[in-house]
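Nothing in this text is a laboratory measurement; each read-out follows from the coordinates by a stated rule. What you see is a predicted model; the values in this text were computed from it and never measured. Cβ atoms are built from the backbone, for glycine too; each structure is taken alone.
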Structure 1
Amino acid sequence: MQVLYIAFIVVLLDQVSKLSIREWMILHESVPVIPGFFHITYILNRGAAFGILENQQWLFMVIAVILFLLYGIFRKRIPNDFIVHCGVGMLLGGAFGNALDRGLHGAVTDFFDFRIWPVFNIADIGIVVGVCLLLWYSWTQGSEK
């Protein structure tokens, strides 16, 4: 159940932040927070990371559904470890947050803009951090055996 709580928190933070951006900004508007380094920039992403596979919404929706199905099938086999629960929860929350955007708005709202990296959102952070936590767990558990 800890996994689903973490996923819920990621989805909640993600959706509230995206709603705020859509309500308070105009598409393609960019507000400098640290000029030249970090801006809040409202864009719509119809693809995956870096905009690849643009307009393949159905593919990303299917991947999100598959992730939840796999969690449902394998949840009893998931190690009872806080790092694993955080990783799986963040991954599921991020996938679901972006899937909600695709289903409700036809594109993912992105807004964190570091100027040297593609614009991203909280769901993306959840996915990346979740995968990194799972990789970290796998790496550290492998070295202990």
Structure 2
Amino acid sequence: MTIRKATSRETQKILDYSLEVLKEATMGHVKPDKEKASEMVSPFLDAGGFYLVHVENNEVQGWIGVGRTMDYHTDEMIGVLPEVYVYPQYRKRGIAEKLCNEAFRHLQEEGVNRVQLYVFEGNISKHLCQKLGFQEIVTLMEKQLDNHF
């Protein structure tokens, strides 16, 4: 088992799979659209972000996006994990946790003290995030408006 930075070819394969990741991660809250998936990933890559991949037997089994951004509330540079994904056939093996821990190591080496990510309501990965020490810091609430106020 190896966790390392994705090659450009692997990054392209990850990007080609972004629509499937979007569908699963957003739990129906975002209309699945190839262009939308690209719009969500491109800014983090353009800002110097990268993917770490979990490879076993020369096969990528999962990946994590690793980037940095300015927290507008605190004016502090923070780490961001815009995407964590493990192919279904490799789940329940601790791969996502290993990817997260390696991402934490990379970010800490860059001087980052905090890491943030988004988890949509109903996504089973929320349990892993809590296990890794993530805490909820904001709740985004939504109301559908119709003619019946």
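Observations, loosely collected:
- Parent structure of the calculated result -10500, given that helix-only ellipticity at 222 nm (-39500 (n - 2.57) for each DSSP H run of 4 or more, over all residues; to 500) is the read-out and 1, 2 the choices: 2
- At a computed 0.65 (FRET efficiency 1/(1 + (r/R0)^6) of positions 24 and 112 (r between Cβ atoms, R0 = 30 Å, to 0.05)), which of 1, 2: 2
- Identity of the structure behind 73 (criterion: percent of Cα pairs over 12 Å apart, for residues 32-95 alone, calculated), options 1, 2: 2
- With relative contact order in percent (Cα under 8 Å, 6 or more apart) computed over the structures 1, 2, the top value is the one for 1, the highest of the group.
- Read-out log10 I(q)/I(0) by the Debye sum over Cα atoms at q = 0.11, 0.19, 0.20 Å⁻¹, computed value -0.44, -1.32, -1.46, structure in 1, 2: 2
- Entry that produces 2.0 once distance in nm of label points 7 Å out along Cα→Cβ at positions 64 and 128 is calculated, selected from 1, 2: 1
- Taking mean count of other Cβ atoms within 10 Å over residues 8-15 as the criterion, the top-ranked structure out of 1, 2 is 1, with the highest value.
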